[in-house]
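The data blocks that follow each hold one structure.
Any read-out appearing in this document is the output of simple, stated calculations on the displayed coordinates, not a laboratory observation. Being a predicted model, the structure only gives us computed values, none of them experimental. Cβ atoms are built from the backbone, for glycine too; each structure is taken alone.
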Structure P
Amino acid sequence: MIGRLLDWLRGKPEAEPIPDSLWEPVVAALPFLAALDGNEQARLRALAGTFLAEKEFAATGGLELSDEICVAIAAQGCLPILNLGLDCYRNWVGIIVYADEFVIPRSIEDESGVVHEYQEVASGEAWDGGPLLISWRDAQMAGEGYNVVIHEFAHKLDMLNGDADGIPPLPAGAPRKAWEDALHAAYEHFCASVDMAEATDQETLFDPYAAENPGEFFAVMSEAFFEEPDLLLAEYPDFYAQLSAFYRQDPARRIQLADG
């Protein structure tokens, strides 16, 4: 069942602000949103309201959809496009929210041409031209460097120009080579760090899932960019600079100003 807020927003000729009773608890619970200045919060709130009016939410896996869930996902999902615009999320409308992790059927063809089918447990999934899937249990872990919502929305941005390969549509005039150099240097260093951590039974600074491929690296580093920008800036300053230019935001600076 769609929440009453979504029904209300869709009944307006223009999206109206999300009520304080729904918006303020979301911002208060997430430090990376609370760090936004007044102007940024107002723009994010308006953007999230329009997003809610345009997208279609559904719940499954025993989850009862609520306005609070929809607002929390919209606020986090719209943060990456705060200065890019809602058109970045064009050509898809569906968001399916699961109560917990879910199973996705997969298939892969080996070098001999044999197709192997298997099932993968996932906390999120972004389909090119299709819906975005989110585990609500995982979404509630946001705020400490792990953010499945930002991760999947980053994939949607990456898919705007084709496969999720870690190279989204870059700003006009931005040299592609500079992005590729920074991305691959950071990715290769991180993969080596994951190998070392596994060999020594240590933890990595960021989610080791980022070592899967450059597309996953971009999505995981986007999580870090918004949630733990100081760590990302210190570890991979060149890639942080590329992300800052792409998202047109500087979260590390934002947090410094918020902390006084």
Structure Q
Amino acid sequence: MLITGSPEIARYAFDAGVSRIFVDMEVRGKAERQGHLDTHRASHTMEDLERVRAAAGDAEIMVRVNPLYEGTGAEVNAALARGADRLMLPMFRTRAEVETYLGAVGGRVPVTLLAETPEAAGGASNYIDLLSGRDELYVGLNDLSLALGANFLFEPLAGGLLEEPAALAKSQNIGFGFGGIARMGERRAPLPAELILSEHVRLGSTAVILSRAFVAGAQSLRELRDKVDLEAEVVRLREEETRLRGLDAAELEANREALRQRVADIARDKAAALV
């Protein structure tokens, strides 16, 4: 998945092998939660969605709407009218919220539940039965790590908090994914993307967001083309995925331990820097 509200980038990304374009309309409460961090905070519009839909060919268009509120029904209807193929619900906590959201969607498109609160990530057994085989459960590490007071966003992954939701999704034949990923071999990344991708394979993930680092923070098509050969990078990612899928359980577990050690080191350094 690639987050963009640009029709040109959406088309370019789809042609380069990105299978889903992510239009992000979540604004309610996001600045308050993440305003102090260097994280993705888009404010795409319905007009952006309409233009992306027209430009992106056969790409699946997923739209993240706002957390459940009195205007959710109108948001859902507007997004569907402008061509959304899938809708994402962020920042939910309870089964009742999921039921209300699914009622607003009414089965018109698949949904992706974004588990980014401790209640949602740790309580998937309370609502997973509400989803169908077209739906997904995706764990959002930015807000989850903030809510848990972690110093590094991959601490929930290293700490085993994704084991249960991943297993539950698999048992229900529900798609599962988490986090974002940088380019393979990116030496400036604090945590090697290969280790993160190995956890996707081990946990049975079916989706991942290409991070801002993956596209070098590019904001325009020209900048993206200047900075990154997107098609080549997507091919490299898929080749590494294929290699990892050929590993046995012991090899994947060794990668998991390497990730845990690296995350512990990074978290310790970040904590020390705050003192």
| note | Candidates P, Q; mean count of other Cβ atoms within 10 Å over residues 131-138 computed = 18.4; producing structure is Q
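Can you tell which of P, Q yields 5.7 when mean projected area of the Cα convex hull in nm², for residues 27-98 alone is derived from it? All intermediate terms of the calculation are to be shown ahead of the outcome.
Details: P: 5.0; Q: 5.7.
Computed on structure Q.
When mean count of other Cβ atoms within 10 Å over residues 67-74 is calculated for each of the structures P, Q, which structure yields the highest value? Intermediate values should be presented prior to the final figure.
Details: P: 22.8; Q: 14.2.
When mean count of other Cβ atoms within 10 Å over residues 67-74 is computed for each of P, Q, structure P gives the biggest number.
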| task | Figure out for me which of the structures P, Q the number 1.02 belongs to, where Cα Rg over 2.2 N^0.38 Å was derived from the coordinates. | result | P
